[in-house]
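Structures follow.
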Structure I
Amino acid sequence: MLERTSTKAIKEVALVPSRAALGASMIFHGLGKIQAAEQTGQAFDGMGIRPGKPWALAAGIAEAFAGVGATLGLWTRPAAIAVLVTQAVAVWKVHSSKGFDITKGGYEYNLTLMAIAAGLLIAGPGTYSAHEGLETLVQGRGARGLFRKARPGPLLRFLKLIK
C-alpha cells in the first residue's frame, strides 16, 4: 500500500514542473504582447489578423491568464485551451512556413508548449494545486464533505467543471 501511495504522490508532484514551465512562458509572452500592444497589433495586421491591436491585446490577455492559471493550478483546463488556441494560431500564421527548427523561426517551441498544455488538459492541475485546495475548502471534510462529494452543490460542480 505504501508503494502505491508514493507512486501516486510522485505522479501528482510531476505535474508541478510542467505547470511552472508552461506558466512562466505564457506569462512572459502574454505580458510582452500587452506591453507592446501597438507593435504587436501592427504585426497582427501584417499577418492578416485584423483589427490587429484588439486581437494582440486579446492574445496577450489569454496568454497571461493561461500562465497564471497553469502556475497556480487554478482554471488549469481553460488555461490549457487558451494555450492550445493561441499557439495553434501562432504556428498557422507565423511559424509553419519556416519549418520545425526554432533557430530558423520554426514551430518547435510552440509545439512543446502545446504538448504541455495538452497534458494538463487531460490530467488537470493535480493534487498540489490551488484548485485542489479551493475544491477541498468548498467540499468540506468529515461527514459534510462525504455528503457534498456524493451530492455536490452548484459551486462544487462548477469547480469540478473548470478544473
Structure II
Amino acid sequence: MSGAAPVTGRWMDRAGFQASALLLWVCLLGLMFAQVEIQIEGSSGWAANLPTWRLDGSWLNSFWGGKTITGYHVWVFSFMALVFHLPLFVSGAWSWRLEARIIGCIMVFWIVEDFLWFVLNPAFGLGLFSPANIPWHKHWMMGVPVDYVISLALGFGLLAWSYRAVRRG
C-alpha cells in the first residue's frame, strides 16, 4: 500500500477547497455590490430616497422580513438571481445540487452585501449598526437582523448539502 489517501478523502479536500473559494468569491461579490449600493443610496438605506414604487402593509412584506417592498429591490434581487444562474445556462448543466449551491450563494451574498453596506457606508459604520439606526430591519436578535440569522443558516445548509459526498453502492 502506498499510503495514499482514499478517493473520498481527496474528493472531500477538493470539495472543501472549492466551497471555501466559492464563499470567498461570493463575499468579494458582496463587497463590490455593497459599494455600488452605497453610491446609489448614499445615507438613505432601503431605497428611501430613490424614485421607485413601494408596497407596504401587504402579506407579501412578510417574505421580505417585514420590510417595505420596493421596485428597486425587486429588480435588483431578480437581476442578481439571474446573474448567479448564468453559469447553468453557459454550461448547459443543471441539477438539484447546483440549484441548491446557487440559492445558498445568493442568500449568503445578500447578507454579506447588506452588512458591508452598513460597515463601509460613510453615513453609518459599525458603530451605528443597531435597530435604533436601521428602522427598515424590523426584527433583530443577538445584535443582528433576524434575516441575517435565517438566511445564513439556510444558505450554509444548502451549500453544505450541495457539497456532501454522494454515497454509491
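Read-outs: derived from the displayed coordinates by stated rules, not from any lab. Please read these numbers as outputs of a predicted model, since none were measured by experiment. Cβ atoms are built from the backbone, for glycine too; each structure is taken alone.
When relative contact order in percent (Cα under 8 Å, 6 or more apart) is computed for each of I, II, which one produces 22?
Only structure I yields this read-out.
Please state which of the structures I, II yields 18, 41, 30, 10, 1 when P(r) over Cα pairs in 10 Å bins from 0, in percent, for residues 49-136 alone is computed from it.
So the calculation was done on I.
Kindly point out which one of I, II the value 1.00 was derived from, the read-out being FRET efficiency 1/(1 + (r/R0)^6) of positions 33 and 153 (r between Cβ atoms, R0 = 41 Å, to 0.05).
Going label by label, the one that fits is II.
Thinking of I, II, which structure, once helix-only ellipticity at 222 nm (-39500 (n - 2.57) for each DSSP H run of 4 or more, over all residues; to 500) is computed, gives back -20500?
II
Assuming 16.9 is mean count of other Cβ atoms within 10 Å over residues 65-72 as calculated from a single structure, say which of I, II it is.
Corresponding structure: II.
Among the shown structures I, II, from which was the value 1.8 of distance in nm of label points 7 Å out along Cα→Cβ at positions 57 and 73 calculated?
Going label by label, the one that fits is II.
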